[in-house]
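Rule-based calculations on the coordinates, nothing more; no lab input. Just so it is clear, the model here is predicted, and its values are computed rather than measured. Cβ atoms are built from the backbone, for glycine too; each structure is taken alone.
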Structure P
Amino acid sequence: MAFMIEDGKGKGYSAEVNADNQISVFSESASLQHVQSHLRGGAYQVQGFFTAINNSTHPILHIKNNSSTLDMVVTYIRMQILDFAGGTALPSTSTYFRLAFDRTYSAAGAEVTPVNMNKKVGNVAPITVYNANPTLVGTASEFDRWYVKSEGDMQTYNKEGTLILGLNDTMEVDIVSDHTSGTAVARVSFVMVAQD
């Protein structure tokens, strides 16, 4: 036997409740990325390159959130190394991608603009991004590293929205390598979400 719960606001709505005290509902499920892109035009991607690996640590992307009302929620990171030469054969403890917080931009590199993934809207992400080995100052707070298995191997890092940058927070994707040449590529997908 089913029972009905009447709307407490007097609008005439009701919900069916079964004998197990379960409310009958119709719902749709969608990913955070889809909801933010479709309903709010707030899903973005930005990619960076560094084409002159030379036996050192190089920032591929440096990202800073400039918004006091929106959090930058990282959903996905992709990284690759191509055309490497010299150095230790892969895989090696000498070659890895480093993900870190806290350093700030100082000079050099090239500013890049994130692309809004909903072409119907004109929203611009309130963040600043530099690629191509910008000069950074401060101490990097490393939170992960991924060792490169082979040339062209696409390494992915899916945080499903748990990596969050608030106002003035920064993150970077670096390539650390003992190779004498090569290209490193990184892409960061993110959504801008209103703060609670």
Structure Q
Amino acid sequence: MPIQHFTGNNNYNTMACHVYVLSGNPAIIDEVNQRYQNLGEYLFGRMALPQNNNTVPNGLDVVTAGQIRNAMAETGDELRIEILGLLCIEFGLVLQPGSGIRLWGHFEEGQMLPEHMYVTYNNGNIYDTMPNAPIRRNQNINGTNPPSYNGAILDDDVIASVEVLALHPDTMAVINAPNNQWVNGIG
């Protein structure tokens, strides 16, 4: 299958990849971006975490200071997996090993949040987007070929993934869109 572009709803075209993956809701782009950035600031240590591990830091809705501290105790691939887990917790996605639904993050050296996020679904496809571009899909090759990368295959040492029980309904609306809302594109 060549890379395909979603044409069913242009409201998705302004989304960053993490907004599509974490919420899929065009109405809350700014809120999702802000919470995502706030989590990054805490992970980088640019914002001080509350002393009480049970406290939810300012600018987040769910993740606690203790959960952030626990994630930061990890290194390498385990740290990337923990960060994806924190994002799932913050945005209401339930971790579920064996579900076949994966949330992916592409992390380059020194990054505390993914440079790019995308999903694979148990229908055999991989989905992503970039700001000011349509959502794209392609046939999944082990989660290493996000469609927005125009055929590039990512190395295993820069990606991590977690399995979730389900994606948000607005993310699923695109995945479940009829085939006539997808057109072959170039990249």
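When distance in nm of label points 7 Å out along Cα→Cβ at positions 61 and 109 is computed across structures P, Q, the figure 3.7 traces back to Q.
Looking at mean projected area of the Cα convex hull in nm² over structures P, Q, structure P comes out largest. For which of the structures P, Q does the calculation of helix-only ellipticity at 222 nm (-39500 (n - 2.57) for each DSSP H run of 4 or more, over all residues; to 500) return -1500? Computing helix-only ellipticity at 222 nm (-39500 (n - 2.57) for each DSSP H run of 4 or more, over all residues; to 500) on every structure in P, Q gives -1500 only for P. Tell me which of P, Q gives 1.8 when you compute distance in nm of label points 7 Å out along Cα→Cβ at positions 45 and 165. Matching structure: P. Can you tell which of P, Q yields 39 when relative contact order in percent (Cα under 8 Å, 6 or more apart) is derived from it? Going label by label, the one that fits is P.
For the set P, Q, ranking by mean count of other Cβ atoms within 10 Å over residues 13-20 places Q highest. Computing semi-axes √(5λ) of the Cα gyration tensor in Å, for residues 53-124 alone gives 22, 16, 11 for which of P, Q? Source structure: Q. In this comparison of P, Q, the computed figure 19.4 for mean count of other Cβ atoms within 10 Å over residues 69-76 is attributed to P.
Look at distance in nm of label points 7 Å out along Cα→Cβ at positions 21 and 77 for each of P, Q: the largest one is in P.
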